[in-house]
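Please treat every number below as a calculation from the coordinates, not as lab data. These numbers were taken from a predicted model, which means no experiment stands behind them. Cβ atoms are built from the backbone, for glycine too; each structure is taken alone.
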Structure I
Amino acid sequence: MKTINLTIFSLLLLLFTGILTGCELKPNKQDKRENKRPNVIILFSDDAGYADFSMNGNQLIKTPHIDAIAQHGVTFTNGYVSGPVCSPSRAGLLTGRYQQRFGHECNLSMNPYNKVDEELLGLPVEEKTIATLMKQNGYRTGLIGKWHLGEKDQFHPCNRGFDEFFGMLGGGAPYHAGQAKKMMRNFEAADYKQLPYLTDAFGDEACRFIESSREQPFFLYLSFNAPHTPMHARPDYLEEARVNFKTEQRAINAAMTRSLDDNVGKVMAKLKELGIEKNTLVFFTNDNGGAMPYNASNNDPFSGTKGTFLEGGIHVPFIAQWPGVIPAGTRYEQPVITLDIFPTAVELAGGELPADRTIDGVNLMPFITGQTKEVPHEALFWRLMHHGAIRKGDWKLIWFDDKAPRLHNLKEDVAEQVDLSEQEPELVKELLADFLNWEKKLVAPIWIQAPQWKKHSRDRYDQANVNKFKKD
């Protein structure tokens, strides 16, 4: 009997001790979150002009919340996208691969010249997205906003690695409250009539996702469609913007950008409120250059627009914040590209990059924290049907299928006003050879753009030095 009582007593003592020990060692919410792998957020704007942020010198469009990410983290002064238009740029971002490797070279289009089966019109199902890799490594994954990578079921975000989706499958939607008819929540139509101004709705949904995911690591792709057309601004913000701008379109752009900044601030405030800001890596960048004149954007100091490989078409605002890891106020000068976000996020999540395919991006963390002095990329490449480009060091070559190439020294001529191709023929040969070696690894586009886009983009190059919105 004594043996039984002693055994019971011993068990109770161990249990009681374990409970006390568990209470003593239980971390508070802040400590628990900081010991986990970081959350990763991509904040993605759409068709924004390089100069339409106060961090890039705009005195009339104030973007304090976006600016704060740069102030608290790193600014990539030579940040690029992999494509000069919406859908290809997103395909590169989400796969970490030049989208021309898998035929996603052009914007999605079922024009009369395009004989592709509509079932193929989207991000190829063989491609692994950043969401898929993050999910495989225990992350909760969410997409809020613009998808633009295919509307058939096989391309749906929830079939491409995202646990949650709220937004539109296509490339755009009306912004005004209650008018965004094509909004979806996962696989079902959303109650669009109850939605506020669309940019505000996306910010609200992003905060809801963060709130519901805070007890596990999460990956959030917040893909704003602002300030892409249609040009719809909140009436109260537009009224205030009209005071500072000479044209109505420019005032609308400013008001839309203000809403964008508001909702970036909303997300950052939610991270602070939940005590997880220090355990979250946040990127902010844009899908391509400003689409002037259609959305009245300003790409100063660059020439060119969306759709070109001049700096104004592919050189974008690119910043990141991770308090305590990325030193505040860092400026990183070497060229980087949005393809780099994929391997950075996956490796921080503890994952391995796919071994069965080329990943063109690199993990940026060793470069921005000073662990290595090497450069991330020896060269960067672009191609869109009839034109392409390569940047290698300070030199950039733009080629066309029916005219002489252009050569620019970006260190001396960031506006690409001086063509040095005749003065540097050997360099032109070298860069063309490098480009052709890269091009050998690509596949034919799965779908093509309509012929009029060739003339359209050529006109953009010819008008590259004209920026009617330079002076607000």
Structure II
Amino acid sequence: MKQKGFFDLGYTMFQIDCGWFSKERAANGSMTYDKQTFPDGISPLSKYAISQGMQWGMYTGATPYQCMPDYVEDWPASQYHEKADALQFAGWNTVYVKADNCFGPDDTLVQRYTNLSNALRDVGINGMMVCEWALPANGDVDPAVWTKPIATSWRVAADIARGWDSVFRITNEAIHVMLQGNSGPGHYGDMDLLEVGNPGMTQSQQATHFAIWAMFKSALMISTNVVDMPSETQSILSNTGLIAINQDDLGAPVRLIQRYPDYDVYAGPLSGGDMAVLIVDQSGKGGNYYLDFNSLNVSRADVHDLIANREWHYFSNWFAKLQPYGSSALRLTNIQAYTPPAVRYNYVEGSSGVLDNGARLVDCSACSSGKAAGYVGGKQSDGGGSVTFTGIKTSKATQNIKINYINCEIIYPNESGPNARGARISVNGANSVNILFPVSGYSWTASVLPDFLVELTGFSTSEPNNITITGIPNGVPNTSGYAPNIAGISILA
């Protein structure tokens, strides 16, 4: 890593992950290393890494047993031995511990991790990542909330796996975390290890994967063979512009600005008044995408293309020609602000819509009416249940409507799916668009994600309009087939 320049780029944490331990504990009660894998022990490795300018990280579980591929209760973890294990980690000059969650009952989640956190802090180890696969506590308490007092980071989703589907799944669960401001200095959402350099993704997908992780401010943990790393992989992992955004002093992740049928737009602030912008193709086909900087409250700016490493000056918009699942990663500098004109929206409760084909009202404590439109969609060829909002008057034929919705259909370990629900939205029975709505939180009655923008066209400015929301015909693969619960919509007056 030193020869390839990774130390100089800021890759300074060396972490031993799952599998380092023995089935037997040491005489002092602590975990100890597997002598076949580490014949000289952990200490010489940690000392060498530290002598080369790195920090040392270890792995354990806040449970009685460790996560191992055979998934049997044979490998001791740290529950009930927190103090002894913390002392052992401190003896190896550990500064960061990844704490997993296999074989741990959900009703003890918070207490188990609190006990381990206290033991680690007592010996001076302040860095701990709660690898709980985004499990809520007490039914629906967001892990961003319950982990904050006890950890410096937490896992925003289930483990990463090979392939683009896994990247998309994790991104969709991280979006609400960033939109709600729950990740930042002292408590960052962790999106898991980087799969850059491993089989399963094209070069474009790997570059986009790295850009998303960097701009969401996730830890950038290399998990591929560094010795035999091809130049293309090294180039992606060595992108100084993206690393600078990841390590920016402000520590603010980008947020989803808008999801279109074919692509996503993200943006977020950087120190010094700069802005990070990311455009991601989600169609799998590639295409030419246009971004008006006014949508970011920017009039003009200088643009640094972080992937092409080129600069342009005094731009008011951006055209991105993207490969399938490719991305355009930008840093805007010398920004001239844009103040959008004042507009008025009319809000319509989801419970006021006309329900058809199996859709029905469901409880929603976060809705002013106490109800939302639920069971919209399904896996029927006609899109299933629907909710239609009638008599809508507006002054603009093409516009972004705002949708307040709930989606808590979350993928946990050993499951597959996108962490998104699909909806087909049409105006006056035509001009339909298919949109994937990411996870909004963990409570089906309270986790409303507000003001999700959807661009629609075909409105009449002289006659009342209808907006219909239904499922995507036959459903999104590996989901229930339902659309999100609709709490309400806002339309330009």
task: Check the numbers for relative contact order in percent (Cα under 8 Å, 6 or more apart) across I, II and tell me which is largest.
output: I
task: Identify which of structures I, II gives the largest calculated value of mean projected area of the Cα convex hull in nm², for residues 122-393 alone.
output: II
field: Ranking I, II by mean count of other Cβ atoms within 10 Å over residues 154-161, the structure that comes out highest
entry: II
message: Quick check on the output: 41, 26, 23 is semi-axes √(5λ) of the Cα gyration tensor in Å, derived from one of I, II. Which one produced it?
response: I
- request: Out of I, II, choose the structure whose coordinates give helix-only ellipticity at 222 nm (-39500 (n - 2.57) for each DSSP H run of 4 or more, over all residues; to 500) equal to -9500 when calculated.
  value: I
